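Laboratory data are not the source of any read-out in this text; all were calculated from the coordinates shown. On a predicted model such as this, the values are computed, not experimentally measured, just so you know. Cβ atoms are built from the backbone, for glycine too; each structure is taken alone.
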Structure P
Amino acid sequence: MEMENKEVAKILYKVADFLEMEDNPFRPKAYRRAAHTIEFLSDNIDDVRKKGQLEDLPGIGKNIAQKIEEILDTGYLGYLEDLKLSVPVDFDALSSVEGLGPKKIKLLYKELGITNLDDLEIMAKRHKIRRLKGMGEKSEKKILENIEFARKHGSRKLLGYVLPLAQSLKEKLERMEITEKVEVAGSIRRRKETIGDIDILVITSHPRQVMDFFTNMKVVKEVINKGPSKSTVRLKEGVECDLRVFEKEMFGAALMYFTGSKEINVELRRIALQNNMKLNEYGLFKGKKRVAGVNESEIFHKLGMDYIEPELRENRGEIKAAIEGKLPILVDYNEIRGDLQMHSNWSDGSNSIIDMAHTASKMGYEYIALTDHAGSLRIAQGLDEKRLKDQMKEIDKINETLDGITILKGVEVNIDSEGKLDIKNELLNDLDIVVASIHSGFRQEEEKITYRIIKAMENENVNIIGHPTGRKIQERKSYNLDLEKIFQTSMDNKVFLEINSQPNRLDLKDVNIKKAIERGCKMVINTDAHSPKQLKNIDLGIATARRGWASSKDIINTLSLQKLEKILN
């Protein structure tokens with residue numbers, strides 16, 4: 001059974017979570033280290049296994065290697081299932097509540113019998129949780145506040161997780177000689193940050209054969225329903241997928257309808273009615289005559305508007321702009337010239353500086369910035385000032401060997417609880433790029449946390465504020481921030497706000513990107529990559545920028561190196 005590295009890593013991380021409920025601190029660390037190695041591994045873990053090189057990987061000894069082999073062979077780990085029996089709780093649901101880690105989940109289970117979100121909510125409302133050791137009234141109140149957030153996001157999956165899966169299904173269907181056209185629709189096509197299910201549309205004159213192929217793919221766990229024009233399956237990854245067949249004459253209308261959003265579909269149907277036409281998934285009709293339907297562009301044209309890119313279709317003013325000819329030319333997926341935040345094995349990355357540079361070069365980049373953690377952030381193996389100076393010298397040496405790409409010397413420096421940076425200004429002044437980010441004190445009052453970021457932005461050496469609102473999708477809400485003040489300070493100090501492309505961040509999010517653009521702010525799309533493979537996440541950041549109405553002029557890393565260096569200096 002072929003499994004992606006992230007799936008193997010996910011199981012090992014889960015083992016670490018359950019082991020963390022015990023008193024021995026070393027075993028969970030060992031599994032987390034092994035999971036981290038596999039998650040950021042450039043090679044396919046099954047290929048490594050076939051070469052007999054599992055135990056050559058950092059943090060993987062004989063015991064864990066055997067467990068990896070079991071996962072690869074069966075998609076299952078008996079050891080993890082045994083651990084689950086000892087604390088039979090809905091761990092994923094409970095851990096999605098901010099503030100609940102493995103030890104607190106075990107405490108809640110042992111003391112109050114809490115196994116799921118419903119139990120948790122009942123006990124919190126009965127004020128039972130505050131009586132537990134190490135909890136208190138404040139913790140109980142926070143749990144109640146975060147249960148709704150956990151429920152809201154729990155049933156959806158991250159775009160960065162589902163998009164590669166949808167693209168893989170599309171490619172499999174396209175390789176069939178009997179399929180004429182295949183498109184992924186739905187919220188994936190709009191590049192929403194979380195996804196409910198996968199919608200695929202196909203043109204074929206052999207629908208039954210296509211459906212037979214689709215429902216019998218190895219990635220399918222269960223066939224929910226099967227018919228000549230629509231089939232629904234549940235994939236092994238836990239995502240449902242619909243496949244629909246349409247004729248060529250109506251494919252554009254179907255693609256528009258099933259791409260959505262629901263809100264824009266309602267508006268487009270209303271506009272069609274105003275023009276004495278009818279719009280549905282089968283076409284745009286004048287009376288009984290189909291006047292458009294083969295492609296989306298002709299439908300938009302017949303409705304008297306410019307083509308609206310899928311990422312914009314959320315009914316946030318794009319229809320009015322399309323009618324008035326005022327839609328922005330969105331930043332293109334091929335316009336990024338370099339990535340200005342990434343990490344190497346000098347701090348918490350998994351690969352060397354040269355590995356990152358070579359991958360970036362293959363992607364056609366003109367430059368990258370190496371921004372390892374530095375200062376007091378020990379959890380990320382932050383560099384002290386001596387090691388940072390050593391790294392700067394190393395980058396100079398590597399640059400002499402590179403052709404066509406330049407590594408800029410950078411750092412990601414921590415913004416402390418008072419807004420100070422934990423690297424001296426004299427050293428920051430010698431760097432090409434300084435990214436300042438918050439990594440602690442997430443729940444401070446709005447005034448305090450806004451002050452911290454503003455103070456960092458007023459430091460003349462800071463170029464970029466990393467993941468500005470601190471959110472982690474489905475894990476942690478944004479800080480309480482006065483974004484208007486942040487935007488104004490960004491403008492005043494020429495400090496750029498990051499659009500972080502990590503699948504669980506996408507921070508700034510789309511609606512805040514749009515607000516930042518309206519205020520005149522400039523931004524940068526970075527991956528915050530910790531391995532060469534993660535550099536490909538740049539497309540997620542670009543998609544988020546496009547959803548925020550960003551053009552290339554709004555994004556500084558669409559500039560050439562020469563122009564970038566001018567604005568940085």
Structure Q
Amino acid sequence: MTSLVELRVLEGPNLYFPRAAIKLTLDITGLASAPSTTAERLARRIGLSGARPGEPDSGFRQRFALRAVARLVRAIAHESGTVRLAVRVRPTGDPHCIVVAYPWRHRDRAQEMGRAVAAVLDAVPGEDVEQAVGHAAERVVASPAGAEPHTIVPQIPVVAVTGTNGKTTTSRMIAHIARADGRVVGWSNTDGIYLDGELVEAGDYSGPSGAGRVLGLPGVQLAVTETARGGILLKGIGVTRNDVSVVTNVSADHLGLQGIDTLDQLAEVKAVVPRITRRGGWAVLNGDDPRVYGMRNLIRSQPWVFSRDPNAPAIRETLDAGGRATTVIDGWISVLRPSADPHPLVELADVPMTLAGLSRFNVENSLAAASAALAVGIPRETVVEGLRTFRPDPEHNPGRMNFFTVPVDGGETSVVVDLAHNEAGLEALLEIMVGVRRPGARLLLGLGAVGDRTDDLIGRLGEIGAMGADVVAIGHKQRYLRGRTLAELEGLLRDGAERVGVTDVAAYPTEVACLAALVAQAHPGDVVGLMCHAQRAEVYDWLADHGGTGDTPQQLGEKVRAARG
């Protein structure tokens with residue numbers, strides 16, 4: 001048995017520090033259960049005077065262990081030649097496991113210190129704890145230094161976008177607006193690396209490697225990086241700073257992974273992105289999300305909030321503090337500055353992504369993108385042009401709110417393809433489907449879930465889908481089971497639907513098969529929605545083979561007007 005559960009090298013800014021760090025996950029069972037005399041000897045050896053370890057396996061002992069391990073890391077660092085070392089220690093959901101983090105300048109030596117700390121904890125149950133600390137310092141001194149961090153210092157402007165929902169759409173909109181300004185734009189997201197609108201490499205590049213790849217592309221004048229939770233936790237952010245940051249929202253997704261179990265903890269992770277926005281830059285924050293707006297207290301940059309409500313307290317407070325805001329006034333996207341009249345940009349009716357203001361989430365994404373584009377120095381006229389020409393179609397925003405018209409017996413039906421990977425995303429998809437449904441028509445929904453979500457979240461998707469749609473079916477994502485079985489995922493979705501009284505839920509092996517079954521049931525005027533993650537290209541091909549055509553902004557406007565009667 002060893003106290004070292006995991007040693008992870010974070011290459012850049014992370015949850016614990018704004019620079020490269022080592023993250024240790026340690027099992028403190030030995031220290032928690034050791035006799036009080038042993039714990040006291042360790043405390044004396046590391047200079048923790050006046051310590052009261054408490055009884056073994058008590059809550060007091062756990063609190064002592066947190067303080068003792070932090071002091072142990074500093075003691076080993078000091079005795080091995082590092083005079084000052086910042087240390088962060090956090091509890092986890094397991095009372096016998098803690099997380100310890102400290103910055104590093106030399107990879108091999110920093111990792112060896114992590115292993116040395118664990119070796120001391122391994123020795124705690126015995127009688128040689130004092131000697132173990134000395135041996136740990138000797139191990140670190142004898143270790144080769146190793147490489148230095150290779151976190152990139154950007155030489156061009158960087159816009160970093162994070163959040164639970166909307167970050168891909170928002171980053172694409174910002175990149176589109178910047179290209180309309182004539183800039184050579186490189187951007188990274190969950191689909192891949194893009195250079196000036198062309199896909200350079202497919203794959204999920206929402207982590208630190210994406211930022212590095214974008215900044216290394218030839219001729220890039222502006223980088224737009226999508227920054228996901230996993231990359232921050234597992235590798236750190238790949239750049240030392242950004243010029244403009246955007247946080248779209250924080251909602252339930254990926255909870256129960258990498259020690260992040262609550263929304264407040266998730267918000268803390270997302271806050272790393274605005275925390276490293278340079279002084280003089282702008283942090284664009286969702287003023288309607290309290291957890292996001294609260295990040296203003298952590299930033300050194302200037303605040304720029306966005307809100308659909310022009311009278312939101314977040315707007316008043318931000319303007320009073322000298323910041324800026326973007327909101328909607330009389331149907332116009334407008335920019336607010338302190339002690340100045342509102343500056344209207346463009347009507348929502350002329351921004352295709354908002355569906356004439358129908359899509360609440362895409363109104364917010366448009367406000368965020370406009371704010372970031374203005375903050376990075378793009379002229380107002382160009383921002384307006386970019387918002388008017390970015391469309392919810394496979395060309396501009398693949399996989400996000402893509403609308404199609406498909407022929408069925410007696411007429412046509414609408415099909416909406418969207419990722420909708422969590423509760424907020426599914427609610428947004430249903431909101432859009434309702435907005436284009438003609439009076440008397442039905443909603444048919446293809447549900448699905450990836451395997452690394454919690455049981456509660458998957459069940460909740462079943463509930464939301466069954467409550468919001470007239471017909472519900474399950475389309476499996478076999479490439480994204482992530483440790484679960486098809487039967488398990490299907491059971492959780494069915495359980496959720498049954499909790500709201502829906503028991504007739506068919507299941508299909510793929511997203512394409514699910515779409516085909518729902519379109520076959522659709523009547524003229526019905527709306528089919530598909531949570532599409534695994535087979536986006538195949539879904540597009542199926543729609544084309546069956547006469548489906550992508551809707552233009554004008555067609556979408558007509559559908560919205562028809563739905564309103």
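Looking just at FRET efficiency 1/(1 + (r/R0)^6) of positions 168 and 464 (r between Cβ atoms, R0 = 41 Å, to 0.05), which of the labels P, Q belongs to the structure with the highest value? Walk me through the numbers before you get to the answer.
Numbers: P: 0.75; Q: 1.00.
The structure with the largest value is Q.
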Looking just at distance in nm of label points 7 Å out along Cα→Cβ at positions 248 and 392, which of the labels P, Q belongs to the structure with the highest value? P
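Here mean count of other Cβ atoms within 10 Å over residues 160-167 has been calculated and equals 19.2, so which of P, Q was it run on?
Numbers: P: 19.2; Q: 27.4.
The read-out was computed on structure P.
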